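Undergrad: So, here come the structures, one by one.
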Structure I
Amino acid sequence: MNNQTVLVTGGTGFLAVNIILQLLQKGFKVNTTLRSLNRKEEIINALREGGITDVERLSFFEADLLSDKGWDEATQGCTYVLHVASPFIAEEPGDENDLIIPARDGALRALKAARRAGVKRVVLTSSFAAIGYSTAAKGHIFTEEDWTDEKAPVRAYIKSKTIAEKAAWNFIKTGNSDLELTVINPVGIFGPIIGGISSASLDTIIKGILDGTVRENAPFTFGVVDVRDAADIHIKAMLHPDAAGQRFLATSAGSMSFYDVAALIKKERSQLAGNIASMQPTPIEDYIVMSNKKAVETLNWHPYDKEVAILASVDSYNLINA
């Protein structure tokens with residue numbers, strides 16, 4: 001057993017519950033924050049579905065991104081903090097600050113509480129949104145060196161993730177503390193669902209294509225990362241001495257379009273393809289290109305192929321609806 005305690009914020013999220021699962025499997029003690037303790041049974045049920053039989057090493061704390069209450073209690077005694085919680089709204093909000101303020105202020109609350117508690121390292125879940133929306137994609141390979149310009153005309157979620165990550169780096173740069181920061185920038189997170197806890201990427205893309213509500217190929221392509229790998233890279237970044245002060249783009253090799261997802265399901269899960277609409281393919285020159293070289297070489301991170309992640313999502317929805 002490991003005597004170190006890790007705080008994972010936003011425990012009811014698709015990524016967060018998978019991180020908690022892997023940490024418990026590795027013997028860590030885990031604290032997690034929820035906006036309401038009424039939802040803790042959702043996490044326990046998901047963990048049991050994932051194979052955890054003993055949840056005695058898991059503790060729950062009520063904390064909100066917009067309030068100081070509960071953060072000191074949640075971080076007390078922790079060696080590491082994985083700040084995964086961040087607001088997401090599928091529709092564009094009427095006021096972008098509905099996303100920006102909780103994302104930025106929540107990240108700063110987690111960092112300040114971690115500093116007060118003497119935490120060694122915070123791993124912040126940012127997003128490809130903070131990397132890929134200000135450089136022309138054609139002919140460009142996106143890496144951790146790229147930044148989205150939050151002053152550009154981008155969607156509120158993209159702006160919120162960019163502003164929150166920049167605020168976190170600025171906090172570390174200007175703070176008088178030994179607290180370390182590492183940032184993970186995942187692309188679209190797919191993979192198996194446990195305990196019915198899903199994500200916007202799954203519900204919008206996988207479910208929409210399967211049930212036929214997505215009728216056309218979207219005018220963009222996207223990176224794919226399996227949730228099991230997204231959890232793994234957070235833990236690797238938490239522990240690796242060379243990860244301090246670094247950001248890591250978390251993506252499988254290659255990118256996909258809605259057409260590619262539909263074609264993959266038709267090929268590999270033909271029995272589920274009855275409602276899938278016919279779509280026009282994406283021209284090869286329009287695919288976004290990203291590099292996971294830094295994560296592979298620094299952290300020895302080797303993610304599943306994108307097709308494995310997509311099919312795991314498809315199989316989960318099939319089981320849920322069976």
Structure II
Amino acid sequence: MAGELTGRVALVAGATRGAGRGIAVQLGAAGATVYCTGRSTRGRRSEYDRPETVEETAELVDAAGGRGVAVVTDHLVPEQVEALVRRIDAEQGRLDVLVNDIWGAEHLFQWDTPVWEHDLTNGLRLLRLAVETHAVTSHHALPLLLRSPGGLVVEMTDGTAEYNRENYRINLFYDLAKTSVLRMAFALGHELGPRGATAVALTPGWMRSEIMLETFGVTEATWRDALGKVPHFAISETPSYVGRAVAALAADPDRARWNGRSLSSGQLAREYGFTDLDGSRPDAWRYLVEVQDPGRPADTTGYR
């Protein structure tokens with residue numbers, strides 16, 4: 001997709017690591033100017049206390065062929081988000097793509113813990129990070145995005161609307177957060193569609209983020225070593241895969257057909273023909289329903 005997004009301006013909110021970084025880099029690979037926001041810098045880490053920084057993401061965008069701009073932003077602080085959008089307006093005069101990927105809450109949720117046993121402070125913080133940040137960012141950024149026709153808003157979540165409707169996701173706080181973002185994309189579709197823009201919810205599959213690789217004690221080069229302990233990890237994908245999904249959406253002149261819908265990286269790979277970095281097309285959410293959840297042996301034949 002080299003050059004297909006030349007002249008376009010994107011804001012990836014929450015671009016320090018994981019899906020946000022993958023999306024920013026792939027937008028850059030397609031030629032876009034990408035504003036990359038996050039709280040972790042070379043001089044100061046967020047409470048996540050991880051080594052990835054927003055400056056590194058911007059440099060990766062540059063290396064991919066785009067232009068990366070790192071802007072340290074706490075999206076829970078409306079004044080900082082307002083200043084960010086004013087800067088984009090002053091420097092570019094437009095915004096074509098908004099990706100709401102802010103999350104930063106892996107350290108806050110407790111697996112399979114009912115609400116009355118879950119730490120309340122952490123649960124409420126999770127909701128603020130996962131939902132309030134998206135609303136704050138949309139409030140300030142959408143007037144700029146709507147100034148030019150054809151804008152795209154991508155609400156990043158975990159799980160499709162169909163899957164999350166039928167499945168309990170980890171605990172009440174996590175379930176509510178991810179479902180809320182799905183509904184946010186639906187609502188934004190109603191508000192943006194008549195004004196010439198498109199909003200979608202997008203989920204990666206089982207993504208090999210920095211945190212996931214570290215948890216399994218592997219690297220991107222050795223990730224298959226984890227299959228002995230976690231066989232279904234065979235369906236996993238890189239952050240670049242969902243990044244290519246966003247780039248394909250942004251380059252599609254007919255993207256309005258997706259307005260208000262819930263999409264997945266595997267679904268869009270079939271539609272647009274892109275692959276993951278290894279040339280495969282993992283379809284994780286179909287695999288989960290048909291193989292993993294029914295308790296069948298791990299076998300990705302026909303799913304990647």
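Undergrad: Upon calculation of mean count of other Cβ atoms within 10 Å over residues 43-50 from the atomic coordinates, which of the structures I, II produces 12.5?
TA: Going through each structure in turn, the value belongs to II.
Undergrad: Please compute mean count of other Cβ atoms within 10 Å over residues 3-10 for structures I, II and give me the label with the greatest value.
TA: Looking at the calculated values, the largest one is I.
Undergrad: Still on this model: Ranked by Kirkwood radius over Cα pairs in Å, which of I, II sits at the highest value?
TA: I
Undergrad: Could I ask something else about it? A value of 24, 33, 25, 17, 0 was derived for P(r) over Cα pairs in 10 Å bins from 0, in percent, for residues 139-178 alone; which structure in I, II was it taken from? Could the numbers behind the result be given before it?
TA: On the way: I: 25, 43, 26, 5, 0; II: 24, 33, 25, 17, 0.
The read-out comes from structure II.
No value in this document is a laboratory result; all are computed from the given coordinates. Here the structure is a predicted model, which means the values were calculated and not measured. Cβ atoms are built from the backbone, for glycine too; each structure is taken alone.
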